[in-house]
Structure 1
Amino acid sequence: MSKKYIVNKVGGGIMVPSLLPLFKKQLSFQIKNGYQPIVVVSAVKDVTDIIINFLKDLSQNKKTQKDISIFIKHLQNRHTDLFGTLEQPTDIIFEELTADLNNYIKQATNELEAKITAYGEKLSAACAAQYFSTDGLKSQAVLAEDIPIITDEVLKDANIIYEESEKNIKKYLKNIKTIPVVAGFTGRTSTGTTTLLGRGGTDTTACFVGAALRASKVVLWKDVGAIYSADPKLIKSARTIPLLSYDEIEEAGKIIQGKAVRYLRQNKIDAEIASLKNSKDKTTVRDGHKTKPGAKMVSFKKNLTLFSLRQGEARGYERLTEISDLCARYKVNVVLIWNDPVNLHVAVEDTSGLLNQLIEEVKNKFSQISTMAVHMVTIVGNFNWHDVNKFNQVLFGFDKEAMTGAFPYPQCMRMEGIVAAKHDIIKLLGKMHKIFIK
């Protein structure tokens, strides 16, 4: 009889003293009910940022082995405070990290930067495995290099080579009788170079593992619970969403990484986004044929910048690549792109603090471009013509100069509207929620 797996993704927000004991109870419950739990962990909260900032410091300032020793001691204390006394496997990882940091001082390379960034997850896996084992949940740390999870050669946003990695993980876990605690976010190339799976990469690892093993489900444990129809801090009538399709969760953005959803869809694996404090407070993600039509959630983005470039200067999308490249250079996030008979529009979000420099360069490069501060409201669900018409009526009734609306197309999953920043976007959010969320 084949094993029944449940893959549990544990992010940094879960690895705190108040929640780890609750997670151990979930593991015990899964075992009691005949499942083989697998745990996929992120780095301890803030550790990845701490490592990245230290690497920046190393590359910009002259540092010594003493500075590295102080940094290592700081990381050790962070993990000891959370997990207790560290054992030999963790000590070995710290020794390897120290050696790689000393090599980074000598020659900073992108390959070494990716390898060092991945240590947050490695340390988390080693410490968590030790922590679970002390309470009788015999566990062992599993690194991406051990399996191995094979990726392409894009160092910081790698894609898993599925078929080869699926064979590897099935073979690796076949005879394991403990709880595997897998370091998320990381992989390696066929030649052994460490790679990172991009923002939200631990979701990708967990969903890949779930798909490869045909798991009963993947549970993404949260400290804040399920997905709501709107931010409950802003909209008092917001409610838990019990069910979303793969398409809907993709359109919602940032809840589960897009790459991760791809693996769920591939083998029709269910996922749950659940609260450790109340496991009934959850949202299930599954095959779209079982979801109801209509709106599921309403959200917004404030204080975006809208670039509008006259089509005479950028007919079709001739200049879109140039604008996108500039946004990438300044690390400014492109939120929405569309065109009309007159203008090409690009809405961007200042994710780096470099927006003003971007605006200056764009205006120098394109003589017929204008900028405007805007807000964006988004509704995710499964919509028909009637929904789209109603959305546009509400949007343009709120702002007569709204610059875009929703347009009906087959399998319309997302309706978006841009309004001028002078308007109260929270008021529009509340109005849309009241009308669309039944």
Structure 2
Amino acid sequence: MIALTLNFLDRQLLTLLATPIKRDLILSDTQFSLLVGFAFVIFYLGVGIPISRLVDRGPRKWIIGAGIAFWSLMTAACGLASSFWQLALTRMGVGIGESCNGPATYSITTDMMPRAQLARAISIINIGIVAGSSGALLMGGWLIVWLTSVGDVAVPLLGTLRPWQLSLMIVGVPGLLWALVLVATVPEPPRPLSASGKAEVPSFGAVLAFLSRWRSAYLPMVAAVGIKSALSFGTVVWAPSYFERQFGWAIGIPGIALGLLALAVSPIGLILGGWLADRLAGQGRDDAHMRVVFWASWGVVPFAILFPLMPTPWLGLVMIAGALFFGAIGNGPANAALQVITPARMRGTVSALYIAVFNLIGYGLGPLIVAQLTDRLFQDESRLGTSLAIAAILLGPLGLLMSWLSLRPFAAAVRHAEGS
């Protein structure tokens, strides 16, 4: 959970620093969305798959530890960037490091926990997403307010650094220590044996053949979660800038407000979603995990559409709270759903493919869609709120449809995985 906290802290701090970074590097909304999204996720596709093969074969906690150390160094290196391309390259490095975390974490957790407790376990781990995202907003908000009051700082050997650069460098440091703690304390559980009694690792081709055979279950499930994440990340990335532009809030203040809000409602949603999915599964509902995702999507969509249309910032925060709460309910069950229907020795590879698509659609396209509406359709940064509402109107119902389409094939895949 703490590793995932650092993951999202390093990943999302950049969203709070949009205004000073755009000003100093002379960037458009679209360029900034590329730094936040595609520059970060592009290497999930190329690097995540080879790493996932190691996850299915080797010591998973060492893979997680190495990933934490590398993404932390790259986050600090982001603070040394002085151009769009330098920041893009270091963001790619953050993405490479973070591609190690998800597949190995979910693989270890699934080998530790019985199915009846898996959704709750993953929901607890995913509190790290809330803690990291909120920490990025809270800590980043506090840091940028404080460092802005201090002004530029001359650092030996590095030259004069702007407040946003110092923020990134400071936040990158704790992960180096936590990499050592994790490797020293987290157990490496034994892996389940195959039907032949051997610890066989399927080839990559065998994994693809399995996914193709069960594409009716995997495709709508991944599409539903990916589209939902595009809606969520598009909102999260641009919400601080929206409050700055629409209501004149100072840089850093939206982060503090949004961070406190997420800490208040999202953990409740995560625990509730995991408990509900496990309860339904215990009652014999084969579609339990995706059923909770479907129900949660009904709650997310209206709040996401209404948030940027509110006449006051306080009503806007209330709408965001609703979207965060319902979004959190589906988070743990969605990740548990993937593990439940995937054979043990394929979980690392399948998780890496899932996370690659999740991030490509969610973190890549979500912020970019909003930025393109603002830059190209309206050509006016003050219309960011309208762009957010249109993106929610387009993405929300589509994600809801895909989650509904996933229910029946997912249930069939669960029955097959359990041999019934």
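Only the coordinates and a few stated rules stand behind these numbers; no lab work does. Because the structure is a prediction, the values reported are computed rather than measured. Cβ atoms are built from the backbone, for glycine too; each structure is taken alone.
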Item to check | Comparison of 1, 2 by FRET efficiency 1/(1 + (r/R0)^6) of positions 21 and 213 (r between Cβ atoms, R0 = 41 Å, to 0.05) - largest value held by | outcome: 1
Checklist entry - For which of the structures 1, 2 does the calculation of relative contact order in percent (Cα under 8 Å, 6 or more apart) return 27? => result 2
Next on the checklist: To test your reading of the models, identify which of 1, 2 gives -25500 for helix-only ellipticity at 222 nm (-39500 (n - 2.57) for each DSSP H run of 4 or more, over all residues; to 500) when calculated.
Outcome noted: 2
Next on the checklist: Among 1, 2, considering only distance in nm of label points 7 Å out along Cα→Cβ at positions 13 and 285, which has the greatest calculated value?
Outcome noted: 2
Next on the checklist: With Rg and Dmax of the Cα atoms in Å, for residues 205-292 alone coming out at 12.7, 40, pick the structure among 1, 2 it was computed from.
Outcome noted: 1
Item to check | At a computed 65, 54, 39 (Cα extents along the principal axes in Å), which of 1, 2 | outcome: 1
